[in-house]
1. Taking FRET efficiency 1/(1 + (r/R0)^6) of positions 112 and 248 (r between Cβ atoms, R0 = 30 Å, to 0.05) as the criterion, which structure among I, II, III has the greatest value?
2. Given 55 as the derived value for percent of Cα pairs over 25 Å apart, which of the supplied structures I, II, III does it correspond to?
3. Comparing I, II, III, where is FRET efficiency 1/(1 + (r/R0)^6) of positions 104 and 256 (r between Cβ atoms, R0 = 41 Å, to 0.05) highest?
Structure I
Amino acid sequence: MDVIRKIIHIDMDAFYASVEQRDNEAYRGKPVAVGYSEIRGVVAAASYEARKYGIHSAMPSVTARRKCPDLIFVSPRFDVYHAVSQQIRSIFLEYTDLVEPLSLDEAFLDVTSNHKNMPSASIIAKEIQQRIYEETGLRASAGVSYNKFLAKIASDYKKPNGFFVIIPQQAERFIETLKIERFFGVGKVTAKRMYESGIFTGLDLKNRSETELVKLFGKMGHTFYANARGIDLREVEPNRITKSVSAENTFLSDKDSLMLLNVELYNLAKEVMQRINEESFFGKTVTLKIKYTDFKVITRSKTFTTGISDFYFLWNSAKEILKQVDLSQKKVRLLGLGVSNAANDEKEKYIQLELKLDVGKS
C-alpha cells in the first residue's frame with residue numbers, strides 16, 4: 001500500500017509589507033506598498049490594509065496611488081527580507097530536511113517522516129506558525145494535505161494567519177467547488193481560454209477528458225486532468241532552483257496583426273511578472289517564442305545588464321523583440337514569453353531598470 005504523504009505549505013502573510021510594518025510603528029494599520037513610487041515603478045508587495053483598495057503585487061505604482069491617495073510607498077530592503085527568510089527556513093529544517101523554498105516567503109515541507117517523530121502534520125504546521133510569530137513577530141498561513149497542489153490551495157484558503165487541512169476523503173468534493181483560477185498553472189490568459197471553453201470550476205474541469213484538455217492547453221492539460229482528481233505526484237524538492245519563468249498562449253484564431261500580438265504580449269507579461277514576484281526570480285534575458293500556423297517555432301532573445309523587476313520594461317522589451325520578427329508571410333498560432341539567466345549579484349537583482357523604450361506607443 002502506498003504511503004499517504006503529509007505535505008505542509010507555509011506562506012507568509014504580505015511578507016515584505018509585514019516586515020516593514022513590524023520594523024516601523026508608523027506603518028502599522030496603514031496601507032503600505034513595498035516598491036517604487038516613480039511613474040514606471042511597480043508594487044512588489046502590499047499590506048492587507050492596502051489590499052482593501054484593490055492594490056496588489058505587480059500593479060503599476062501610478063495605478064496603486066490612484067486607488068489609494070494615502071498609500072505609503074516603502075523602498076524594498078531585500079537584505080532584510082532575505083535574512084528573515086533564512087530565519088524562518090531554519091525553523092523548517094528543525095522538523096524536516098525536505099524543504100522546498102518557492103520564494104523568500106513560501107515553502108513546501110514534507111513531514112511524512114520528520115525529525116521530531118510527530119505523527120500529525122496539522123500539529124507540526126500549527127507549531128511552526130506559532131514559532132514563526134514568536135521568533136520573528138510575523139504571521140504565516142499554513143495548508144496541510146497529501147500533495148503539493150492541495151497543500152498550496154489550503155494555505156491560501158483562510159488567509160491571513162490561516163490554517164486549513166484537506167484530507168484525502170474530502171479532496172475530490174472540495175476540488176469540484178474550486179474556481180479554476182485556484183488551479184496550478186492557471187493565470188489570467190489560461191483562465192480566459194477556459195471560460196471560452198465553458199470551464200469555470202473544478203467540476204467543469206473534471207468533466208473534460210484528458211485528450212480534450214491536452215488539445216486545448218498542451219502539456220498542461222495532463223496536469224489539469226490529474227489535479228481535478230486530486231492527483232499530484234510531484235515530490236518536495238529541497239534542491240529546487242528556479243532557472244526561468246515563462247507563459248505562453250495558443251490562440252483560438254491565428255493572428256498576424258502587430259497590434260493584436262502586442263495586446264497578447266501585455267497579458268503574457270502580466271502573467272510572467274506575477275511569477276517573477278512569486279518566485280523572487282529576477283532574470284536578465286527576455287525570450288520571445290513564436291509558433292507559426294505551419295508549426296514552425298522560432299525564438300528571439302535579448303539580454304540586459306540587470307535583473308528585470310519592472311512590468312513595463314518587460315512588456316516593452318518583448319514588443320521591441322517582436323518588431324524584429326517577420327510577420328508578413330505567415331500568421332502566428334502561439335506566442336510565448338520567458339525570462340531566464342538569473343542575476344548573479346544579490347543586490348543587482350532588484351535594481352529598477354531605467355526604461356529607455358517608448359512607453360507611449362504600442
Structure II
Amino acid sequence: MPPSLDPPRRRILHIDMDAFYASVEQRDDPALRGRPLAVGGSRERGVVAAASYEARRFGVHSAMPSVTARRRCPELVFVPPRFDVYKSVSRQIHAIFARYTALIQPLSLDEAYLDVTAPLRDRGSATAIAEEIRAAIRAETGLTASAGVSYNKFLAKLASDHRKPDGLFVITPRQGPDFVAGLDVAKFHGIGPKTAARMAALGIRTGADLRARPLAVLVAQFGKAGSFYYGLARAEDDRPVNPDRQPKSLGAERTFERDLTGWEEVPPIVAALSARVWAACERGGHAARTVTVKVKYADFRLITRSRSGPEPVGSAAELERVSLDLLHALFPPPRGVRLLGVAVSGLERDAAGPGAQLRLGFG
C-alpha cells in the first residue's frame with residue numbers, strides 16, 4: 001500500500017498561566033500567599049486587572065470595578081500592577097516554548113498556542129511535551145500553568161480551561177465531537193456574550209443544539225461567522241497557529257478618580273496616552289493609518305471619534321496632535337468625563353523597521 005499523502009493531523013497546545021499577574025505578586029511577596037488578592041487600583045474609580053484564585057471564590061474577577069470587588073470580599077488585598085515584571089516573566093515563558101517549536105502564537109502575556117506537530121524536541125506525544133513545558137515553567141519561574149492538548153486550536157483552548165488551575169487535559173479526535181456537544185455555547189472561544197444570547201433566543205444553548213442547525217440557517221442568522229460556528233459544533237477548526245498574527249489595534253486609556261470637565265486637563269493626559277501607544281507600535285514594528293479617541297462620560301455613555309490618513313502616522317507627536325484635534329470637538333463635554341482613550345488601527349508591518357520615521361499621513 002502506498003504511503004498516505006494526507007498531511008499529519010495537527011498537534012496543538014494551548015498554554016495558559018494560572019491567575020498570572022496575581023500569581024507573580026504572590027510569588028514575590030510571601031505575605032500575600034493564600035490571601036484574596038486583586039491586582040489593580042483600590043480607589044473608587046479603580047478596576048481589577050487580575051484576581052487570585054482565593055479572590056475568585058468570592059466572585060471577584062478581572063475588569064470588575066474595585067468598589068464592587070471590595071464589597072464582595074472585604075478582606076481583599078489590592079496591589080498595583082507591575083507590568084515590567086509581568087513582561088519579563090512572559091519572556092521567560094516564551095523562551096521555554098521556543099525550545100519545542102517555532103510555531104508559537106501569543107494571545108497575551110500569559111497564554112499562547114503552540115503547534116508541536118513537528119516539534120524541535122520530540123517527546124513522543126503532544127501530551128508529554130505539554131507536561132515537560134509545565135514542569136519547566138514551574139521550575140524556572142515558580143509559577144503554574146494549565147495546558148490543553150488537542151488536534152485544533154478551538155479544542156486546545158477548551159481543554160486548557162477544563163482542569164484549571166495547574167492542570168492538563170487532552171481531547172482526542174475520537175472525543176472531540178462528543179465533548180463539544182455537551183458544552184454550553186457560551187463557553188466556546190469565539191462565541192461572545194452577545195452572540196451566545198442571540199443563540200439562546202434561537203434555542204441554541206449547547207454544542208448539540210448548534211450542530212442540529214443546518215449550515216444555511218446559521219449563515220442566514222450570523223453571516224460569515226455561521227460557517228465557523230457550523231465547524232465548531234462538529235469540533236472542526238482549521239485555523240493554523242500563526243506566529244505572525246497581526247493585532248487589529250493598539251490602544252491605551254485612563255480612568256479618572258475625579259471627572260474631567262475642562263479642556264486644560266486633557267493635553268497632558270493625551271500626551272501620556274499617545275506616548276504609550278506609540279511605544280507599543282515601535283515594539284511591534286507596527287505602522288497605523290487610523291487614530292481613534294474614546295470618551296466615557298460620568299453616566300457611562302461611550303463615544304468614539306476616528307480619523308484615517310493615506311499614509312501611516314509618523315511619530316508620537318503626530319499621534320498626539322490628531323488625538324487632540326478629535327477630542328477638541330467634544331469639549332466642553334455635556335457632562336463629566338470618566339475615561340479617555342487613544343488607539344490606532346489599520347495596522348501594518350513597518351517595512352522600515354521599528355522606530356523608523358514614516359512620512360506623516362495627516363495634514
Structure III
Amino acid sequence: MSDLKIDIKSLTPEALVLFLNGLGKEKFRAGQILRWVYKRGVTDFAEMTDLAKEFRAELQKRAFVSDWNPEHIEISRDGTEKYLFRLNDGESIETVRIPMESHRSTICVSTQVGCAMQCEFCLTGQFGLTRNLTAEEIVNQVCAAMKRGPVNNVVFMGMGEPLNNLENVITALKIFYSEAGLDFSPRKVTVSTSGLVPQMLEFGTRIRANLAVSLNATTDEVRDRLMPINKRYPLKELMAACRNYPMVPGQRITIEYILIKGVNDSLDDARRMVKLLHGVRSKVNLIPYNEHEGSAFKSPDLKNIELFQRYLLDRDIVAIRRTSKGEDISAACGQLKGRLEKKQF
C-alpha cells in the first residue's frame with residue numbers, strides 16, 4: 001500500500017472522525033465505516049453500499065483496510081489453535097485461540113516482535129526485541145481469529161511486553177471497546193505485564209482493562225534471576241503498585257505464577273506469597289511450567305502444585321490451577337515461530 005494511504009484499522013473512532021472531517025464528511029460516517037469493517041468484515045470500500053459512490057472512490061484513494069490470514073496454523077487435539085502471521089516487513093508473530101466451555105474462546109495476542117524483558121523461562125525473550133507492533137497489527141490478530149469463530153475474551157499475553165508498547169496497546173483497546181468496532185467489554189480484556197511499575201499506573205489511569213502481573217517468584221533473589229526487570233522494580237515496589245492500581249468495585253489483579261520445579265514451587269514460596277499479597281485485591285493463576293527444547297527448567301510435580309494451591313486456598317486466596325492447552329502443538333509463546341524459522345536456515 002502507498003505510504004500516503006491510511007489504514008482504517010489503525011484509527012480509533014475519534015481519529016477516524018477527524019480523518020473524515022478533513023474530507024468534509026459528517027461524524028456519523030465513521031460509525032458506518034467501522035460497522036462495515038468490524039461487524040461485517042468488509043475490506044473493500046466499493047462494497048460499503050450505504051456510502052455515496054463518490055465518497056467510496058475518495059476513500060479508495062486515501063485509505064485502505066488491512067486484512068490478515070495466518071501463514072501457518074497448528075491445531076491441537078484439545079481445539080487450541082496457534083497462528084503464525086507474516087508481517088509486511090517479513091517479521092513474524094504468533095496468536096493463539098484457546099477454546100473454552102460452551103463454544104466460547106479466548107484469543108491471546110502479541111504486542112511486539114520478540115521481547116526485551118529477557119525472562120529466563122520464556123522462549124520469546126531469546127529472540128530479543130525487534131520492534132513494537134502497531135495498533136492495526138494488534139487489532140488484525142483478533143479480526144483474523146474472528147474469521148474462524150466467535151471471540152469472547154482477549155488476553156494480551158503473547159509475544160512481547162504490552163506495557164512496553166503502551167500507546168499502541170491503548171489505541172488498540174479503544175478500537176476493541178468501540179460499539180461500532182469490535183465491541184468488547186473491558187471486563188473481557190486482560191493485559192499482562194512483567195512488572196513495569198510506572199507504566200502500570202499510567203495504564204490504569206488512562207484506560208480500563210483487567211491487569212495481570214507475572215510474579216513467578218517470592219524473593220528478589222529468585223525473581224532477579226528469572227525476570228531481570230525485578231532489578232529495576234523489585235518486589236516491594238511492584239506489590240505497592242498492585243495495591244495502588246486503580247480498579248472498579250469487584251475487580252481484582254490476576255497474579256500469574258509459573259511453577260518451576262525446584263525453583264519456586266515450595267511451601268515456603270507459598271507462605272511468602274501470602275505475605276506479598278496482603279492488601280492486594282487479587283486472584284492467583286498457578287501455571288505449571290511448559291517445558292521446551294533447550295530449557296534447563298522442568299515442570300513441577302503434581303503433588304507440589306496441589307500443596308501450593310491448597311496452602312493459598314486455606315488462607316482465603318483465590319488460587320486457580322490453569323490447565324495447559326495445546327501441549328501437542330507449539331503452544332508455548334515463541335515455540336511455533338522458533339521451530340518454523342529454524343527450518344529456514
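1. Values: I: 0.30; II: 0.95; III: 0.60.
Checked I, II, III; max of FRET efficiency 1/(1 + (r/R0)^6) of positions 112 and 248 (r between Cβ atoms, R0 = 30 Å, to 0.05) sits with II.
2. Working through the options, I get structure III.
3. Evaluating FRET efficiency 1/(1 + (r/R0)^6) of positions 104 and 256 (r between Cβ atoms, R0 = 41 Å, to 0.05) on every structure, the highest lands on III.
Laboratory data are not the source of any read-out in this text; all were calculated from the coordinates shown. What you are looking at is a predicted structure, and each value in this text was computed from that prediction instead of being measured. Cβ atoms are built from the backbone, for glycine too; each structure is taken alone.
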